[in-house]
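As structure tokens, here come the structures.
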Structure 1
Amino acid sequence: MSRIAATFAALQAARRQALIPYICCGDPFPDATPAVMQALANGGADVIELGVPFSDPMADGPVIQKASERALARGIGLPQVLDAVRAFRAGNSSTPVVLMGYANPIERYDQRAGAGAFIRDAAAAGVDGVLVVDYPPEECETFAAQLKAAGLDLIFLLAPTSTDTRIAAVGRIASGYVYYVSLKGVTGAGHLDTAAVAAMLPRIRAHVQVPVGVGFGIRDAATAQALGKVADAIVIGSRLVQILEVETRDNVAAAARAFMAEIRNALDAHLKE
């Protein structure tokens, strides 16, 4: 059982939802990423999505685009992302880490280091899963099999516009969890309709056997709590990136932990009823 699967199994047994924060590696301070990751875990994060900076992040809104630009300007690429995971793993062997990004950095990594190098090095660094925004299921079955052989999960995005055929295609090869994009648009967009999300999840679960996380547009504890009643996981990215980008180096980890604790407490409120 993968670390991600084990995490979700334990949460399900405890009647809890997974809290999955996203941060862009190297932002706002390159040397702070491992400490911020640990702070997120200490604050109640169950899985951490670590963004791989890329120059053309087509699914991301302005907040994460700018974070990626800042990280690239500081020399952060996929090798440095793997270094950050290794540093995090030196003090944390239990919290799953998912790399979230785009095909280009992965394919470029393999061009430079040899075929299969990304999967080999990601597994060795302690990565648990990969979410590649621009890898549709019909084009990456081989990649999914190679990841699985190395003990890594391949996570896919689904959207409000996903057809039953596309959902089923994802369901055939997805592992770990799937990430339901709760609204049309890019990360950080508004106008989240919790009722529409609740109506969509049964359609997804009819074809997908892994847990379903919901993200895009979740900015506060109240929204996370509302969606936690229907989703297996809550993903928060843009709002967290906004909070961290204005912090000082000395306070950035503490700010990450405080925000996670606020969301975690909201998600767990039903356990106290």
Structure 2
Amino acid sequence: MSASPLSPTEPCMLPGLADLQRFLVTVEEHVATVTMNAPPVNAQDRLFRQELLRVFDVLHDSPAVRAIVLTGAGRAFSAGADLRERPNLAGEAGAYPGHNRLVRAGFDAVMDCGKPVIAAVNGAAIGAGCVLALCCDILLVAEDAFLAMTEVDVGLAGGVRHVMRFFGQSDARLLIYTARRVHGPELLRMNAASACLPRDRLLEEAQAIARQIAAKSPLAVQAAKRSFQLTEEMPLRDGYRYEQTQTVALATTEDTKEAQRAFAEKRKPIFQGK
């Protein structure tokens, strides 16, 4: 089903994001909602990837943003790579390395963003769209949404390492080898998603979780995300030792002192990100 481009309910005032063609970004209560807006199915072409990289780099640096929700306009989250670009790459020296570098950079921008990213998977997330969802920190899915890695159907391969981060060994291989669609309730059963909701409640729930995160100490949340990023492949002892250095660094911040005062005074802390 074709979807019309969205009109922003409020302009995004963040520098560098005023002229986006494939994305809509709004910021409210320290939560950025990033909507892929490339009708009809949010396919990922070169401009999409360039803008994805720009959006998440800007949000990474913005003190106005403490948590991010990523979703899609229309009935799809993202149907994956725009395959119409691939024939144009064949035979052009250096085209594939440059293309692959840009693809990686876009995914890395989401994973490396210092703010937690919640994927609100509102519909089909196929191939590169599935990988994009799996680059996020938290996965929420609509009941009729699905993930699928269809590379084997078109004679390609990819996304295995990303799939292995969210799925068990057997389920990851099942997803990759069969290219089957795994729908919301099954994703919840597999422990790949944190929640499975009716489509009309999905974005509301994702934004509610993002507001919960945004209410915490920004420095502490960012340190926690760094710990997830850096300790994923560390041995247990080394990973926990790194986390302890994070705690020591946070102990002297104004936010930590404010949290201690608020606890003693039986009130909610007011965090400034300092």
If we compute relative contact order in percent (Cα under 8 Å, 6 or more apart) for structures 1, 2, which one ends up with the highest value?
1
Comparing Kirkwood radius over Cα pairs in Å, for residues 45-204 alone across structures 1, 2, the largest value goes to 1
Tell me which structure, out of 1, 2, gives -0.27, -1.30, -1.43 once log10 I(q)/I(0) by the Debye sum over Cα atoms at q = 0.07, 0.16, 0.17 Å⁻¹ is calculated.
2
Candidates 1, 2; distance in nm of label points 7 Å out along Cα→Cβ at positions 213 and 237 computed = 3.3; producing structure is 2
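No lab work stands behind these numbers, since they all come straight from the coordinates. All of these numbers come straight from a predicted model, not from anything done at the bench. Cβ atoms are built from the backbone, for glycine too; each structure is taken alone.
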